Structure 1
Amino acid sequence: MAGGGGPAPPPKQEELQPHPVKDQLPNIAYCITSPPPWPEAILLGFQHYLVMLGTTVLIPTTLVPQMGGRNEEKAKMIQTLLFVAGLNTFLQTLFGTRLPAVIGGSYSYLPTTISIVLAGRYSAIVDPVEKFEKIMRGIQGALIVASTLQIVVGFSGLWRNVARLLSPLSTVPLVALSGFGLYEFGFPLLAKCVEIGLPQIIFLLIFSQYMPHLIRGERAVFDRFAVIFSVVIVWIYAHLLTVSGAYKNAGPTTQTSCRTDRAGIIGASPWIRVPYPFQWGAPTFDAGEAFAMMATSFVALVESTGAFIAVSRYASATPVPPSILSRGVGWQGVGILFSGIFGTGSGSSVSVENAGLLALTRVGSRRVVQISAGFMIFFSILGE
């Protein structure tokens, strides 16, 4: 009707239609809102913890020796990284994007962190422990300032305008380049102990790619728990090599990399220790270091946005709205703030490795990732 008292026009049909099925990844066993049975969920959560633990240990292994720290400081740093990662993962799955995304320490921050470690103002410090603590306090200050970038951009909705321009095709290079960047840290360690690292890769490929086709059953066991199977088998194999004396005449580098009793981290860890804010002392602030860390925070912001989109697809969720991505970025900024407050030595971002594990297991349940966050917090407190 032309008059003002007529009924409102019916809504357009396309506004009521859900996302097309083709936009969702097929063959997903459990999607984001359908958790598996509790025993299976606990095992899958522990598997996510194992993947996250391997990448977490690499950050202190790279940084602590350059900072002058000992095994005690390395153990405390690993515990702090695990505690903050569990806390941030809980916050992201409850209040952020609510996707099954693991938020852990990011390698994107390592170059900036190493530049702070090598700064001239710390070179005159003789005592290694004092040097470690002062460098850590400088890193904390830079992370606290850098967190404001993602907090402001995310919660203000500015990132929503950028996220509208992103599509799955444009985010593939972001996730791929983030994954390729890990080779710089992982493969040199594999080369230090080829007899352990190479079988791990082979067993992982066998369990995830070949066993499901050779042994067919009602439940997908081998590909779903490929990481647990391969880690257990290779660790037993490495321990047998250690106790049999295979490395008795090997050099110090080989013994440190290959033996199962030479890490020194477990022995240096207290039985129970709860990481707490400002455990290394009051943060110190430097303008140059803060701006460099803010630039790195922007890189991690772009990386995490691509990972969020990948996680949503692996969880068989509908495409993430730009407003949800912006909110997730804001909570990730809160996670970086926690990294600065607790002193993890590195900022946080979405774990690309755990996103890949979602695709490998075809289980995108949010509950599984929350269980893995519980494992992170539990083992961060129980050091031994």
Structure 2
Amino acid sequence: MVEGTIVTWKVEEGTQVKKGDSILEIENEKTTMDFECTADGYLHIVAKPGDVVSVGNVTAIVAETLEEYKTISKSQPNAGNNEFEVDKENVEKPQAKQVTSSVTSSGHIKATGLAKKLAASAGIDIKKVEGTGPNGRIVAKDIDDYIKNMETAKAANIEANAAQSEIYGSPEIIPLTGVRRSIAKNMYESLQNMAQSSAAVEVDVTKLNDMRKILTEKKDFIGCKVTMNDLLAMATVKVLKKHPLANATFDGKEITTYPYVNLSVAVGAEAGLMVPVLKNADRMTLSQLSNNLKDLVERAKDGKLLNGEQSGGTFTISNVGIFPIDIATPIINPPQVAIMGFGRSVKKMVVVDDEPCIRTMMNLFVTFDHRVFDGLEVGRIMYDMKEYIENPELIMV
């Protein structure tokens, strides 16, 4: 864990605690963890619920005696006690109107040294500031004016919102913490750092659905209830064994391919997107894959995944077929190099052997990192997926 959000303190301020007592819950991007007290004494709480703390930050101080606690609770924390600095990210940078930037054609920013220093200190993107100095150069006064304009705009916005709130009610501010914060960070970085491209193909899943029905009828005999998702997952595993560049990770310098398939599966849970990993999926029979996948998905939805069960994936699948979604462009889960998605199944009138007929059709789509492989390889991957799906008996080979 690099950082986490304090969920709750299990004991109150000033409580006498013992080493080993469970005193704190912290939520990171993957799970919620209990933390135990590391010393005996009286607890002075430094970080409050909702604070984001990094590894090594002080969250509380345990004073050895009640007298020491009273002294500590009235003063600043010191290093002479048992410490369990808080990196609370609660400073919201106000938004300002877009202005003309003072940037040369070569990208050089025309600004005085003091202006640059003031901008950096205030956390301002100097490229957004309009320069009023000679030849459009940004001077210190421009930074001061920019800050004043931001404050004025913020105050006006607050006043307008207050007037509206009296009529319609107050807006709700939702802090971005825990799992949602991690998802936002990872998805943004994925799109910024990869050459992501997408492709899609419509496939006939009539035979695949027929096979599912037969296997469902035999669920007691085979020991599991096979779903469409199980069959699609098995087909994906088969294809990945034929296309190692898709079953890979990329760190920007080296591509690593794997002799095994660790299949990541996107799961929508109340806490946010969970991506448990079905490890060594290529070594499983269909019934083993089905049972293990169901177990992972259920525990992901219940927030009961163990440490490590969302790491080590080599490829991700995402099934949005339970919603009225035909096609999507999923974002790659780095350092993986591709993700495959499945849309809803719909009965359509299509032409088969020059004859019109009704078939169950589904869109298959993939997002891939164009730095790792090209459209030709994607075409081959989609061709093979189509073959397995439209001829499902091949999945069992």
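Nothing in this text is a laboratory measurement; each read-out follows from the coordinates by a stated rule. As the structure is a computational prediction, the values presented were derived from the model and not from experiment.
So helix-only ellipticity at 222 nm (-39500 (n - 2.57) for each DSSP H run of 4 or more, over all residues; to 500), computed for just one structure, reads -20500; which one of 1, 2 is that? This value belongs to structure 1. When Cα Rg over 2.2 N^0.38 Å is computed for each of 1, 2, the one that comes out at 1.07 is 1. Taking 72, 39, 28 as the value of Cα extents along the principal axes in Å, for residues 143-246 alone derived from one of the structures shown (1, 2), identify that structure. The value was obtained from structure 2.
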